[in-house]
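No value in this document is a laboratory result; all are computed from the given coordinates. What you are looking at is a predicted structure, and each value in this text was computed from that prediction instead of being measured. Cβ atoms are built from the backbone, for glycine too; each structure is taken alone.
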Structure I
Amino acid sequence: MTTPADTVEPELPVDRKSAILASALAVFSEKGIAATTIEDIRARSQASVGSIYHHFGTKEGIAAALFGQGLDDYWLQLLAAAENQPTAERTIHGLIEAHIHWITARPDMARFLFSRRQAVGPAYDPAIRVRTAGHFKAVFALLKPWFKQGVLRRLPAELYVPLLMGPAQEYSRQWLAGRVELDPQIVIEELSRAAWLGLAAAKE
């Protein structure tokens, strides 16, 4: 018996794959990840069931691909904003500012990324961890000159991300959940300052 996954389908163009992922995000946002079915995604995207199964495998495969796409877009925006800044403080400010701009521009994707444990099944989690580690490595490469100069504190590696992004991430969770009304644009300076104070080396 032939199953949808066994059906040979031509390679989807990139924009068609993006349309399926965009449709999945829309349905996940409306119905929740657990309640969404492949048929829901097919109906929204107008793709064939065979194409969806062939290129993504399962609903979990779609969710993992969508998560990877969102993660890459998020970190590319942050890195672009932080590159070529004249000082460590401006680099950190660029990262936090880009973070706030990204979550306000893409709230559905931001909520999806925050729902990682529901979005990414155990089979896909190692690949996501590797992907995330690559992005963190790129951020540390931007900050490396200031570590060498003693401008930024030398700490255990596990502390850098919580100190850098922790306050901004927590604010974002609260804002995305509708639990705070404070305009995201007016918190950038304070959140950037918190990140800077957490990482800046003490002046002698």
Structure II
Amino acid sequence: MNKTVDYYFSLVSPWTYLGDAKFRDIAARQGARIVYKPMKLGKVFPSTGGLPLAKRAPQRQDYRLVELARWSKLLGQPLNLHPKFFPCDESRAAGFVLAAIKNGDDPGLLVNAILSAVWVGEGNIADEQTLIDLANKTGLDGGKLLALADDPDIPAEWDRLSDEAIERGVFGSPFYMVDDEPFWGQDRLDMVEKALS
């Protein structure tokens, strides 16, 4: 029986961006099903001892930039360390992802497109037209997702997934659960693959 990975993530996390394509490749290679679970770090952090970036010590903020540059180079993935639209409100983008799931679509390419828009393309993922365009480019119906994202069940689901993440011990993004075994961070993806193989 194929394994399932519960994928908890924030759509504005650079670490999620750096690991997303590799993670999807691993899942495909191992025949694993990804369950996409966008969450609010603004809700998860206060419950798990984390701090938003602006409230971290200057030394930690500086080192984050060093590590992001290192990982970008190591993985051969472009990454803008100071994107134009970061930080930004990711609620609308999360709504599009959840709308895609509700519609029965595979949200994988949309998730990657949103992450890439922030960290490479200087895209404003708080803007509805940007999200419609990203959805259309990934083969989804952006207009339909916009309409579905207006359903009051969508923000409620985002809240529920954030509560679920906290209950399961999730404290950062990206976070992968393989049969309830936790893996935090894109630098654990080789371990995720071993758990799936």
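Tell me which of I, II gives 17.8 when you compute mean count of other Cβ atoms within 10 Å over residues 134-141. The value was obtained from structure II. Where does the value 20.5 come from, among I, II, when mean count of other Cβ atoms within 10 Å over residues 22-29 is the thing being computed? Corresponding structure: I. Using mean count of other Cβ atoms within 10 Å over residues 54-61 as the calculated read-out, with 9.8 as its value, let me know the right label among I, II. Attributed to the structure labelled II.
With respect to relative contact order in percent (Cα under 8 Å, 6 or more apart), the largest value across structures I, II is given by II. Determine which structure produced the value 23.6 for mean count of other Cβ atoms within 10 Å over residues 110-117, calculated from the coordinates; the candidates are I, II. Attributed to the structure labelled II.
Work out which structure the value -23500 belongs to, where helix-only ellipticity at 222 nm (-39500 (n - 2.57) for each DSSP H run of 4 or more, over all residues; to 500) was derived from one of I, II. Label of the source structure: I. Taking Cα extents along the principal axes in Å from the coordinates of each of I, II, which one would give 74, 36, 27? Among I, II, the structure yielding 74, 36, 27 for Cα extents along the principal axes in Å is I.
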